[in-house]
1. Match the computed value -16500 of helix-only ellipticity at 222 nm (-39500 (n - 2.57) for each DSSP H run of 4 or more, over all residues; to 500) to one of the structures P, Q, and report its label.
2. Taking mean projected area of the Cα convex hull in nm² from the coordinates of each of P, Q, which one would give 12.2?
3. Using distance in nm of label points 7 Å out along Cα→Cβ at positions 6 and 86, single out the structure from P, Q with the greatest value.
4. If you work out relative contact order in percent (Cα under 8 Å, 6 or more apart) for P, Q, which one comes out largest?
Structure P
Amino acid sequence: MLNLDEDALICDLAETYNIYDYRSLPLQAVATFSAGLRDNSRIKMLAADITAEQNTIFLAAIIDGIEALKYGLLGSKGSSKPESVVNALLGKEKKKEVKGFRTPEEFEAELRRLRGE
């Protein structure tokens, strides 16, 4: 766990056991405390390659179902199919390109370009 993300393990140990300096403890004790962390701790979720808790995914699935139902009932009149919240949580959605601007003038120039002005 230390090799995976030491900072996450430090945060989890501090949050769960109030251990702020794990190096002052015997290695066996740190290993025992680490194994006893809850399943949704930072380090365990990272080790399992999980990006969201199970309850969060269930709630997102409900949202996806409601949005699909709305889309089906109301039709696609001027709207596109809703994006999946579950896929976004699991990292399966295509990453949207993010563009940054150093000055307000750069932003306004890009906005004018997009508007066709």
Structure Q
Amino acid sequence: MEEINAWMRKAESDIESAVYNLKGKRFDVAAFLSQQAAEKALKALYILRFKELWRTHDLVKLSQKLSAPKNVIDMCDRLTQHYVATRYPVDVEDEYSEEDAKEAVSDSRGVIEWVRKKLEK
């Protein structure tokens, strides 16, 4: 259980850092950290259920494997794009906006909350 708790602590740290960067108008960083927070939370639940770490950054596949509801899968779909788009400038057509970052933070919080509820059962 300690490994799962460590993943969740890191997810919480990442979402706090995402909010910090949102306030500092570092919108691309906030979006990236939001994706990372959701990924770490999903991996905590994956480890609990399957007793191993799945090394993927595709949150849709992770959430589907965890039988997440459609709204969570939709949040994961939006978040997954931030893994690459925020890190490779050639892939970014426009700069990240405050709205983009806010949506990412909100989606990440939604995924983390869903994972928390699953971990409590």
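1. Checking each candidate, the match is P.
2. P
3. P
4. Greatest value across P, Q: structure Q.
Each reported figure results from applying straightforward, stated rules to the coordinates on display, with no laboratory input. Please read all numbers here as calculations on a predicted model, not as lab measurements. Cβ atoms are built from the backbone, for glycine too; each structure is taken alone.
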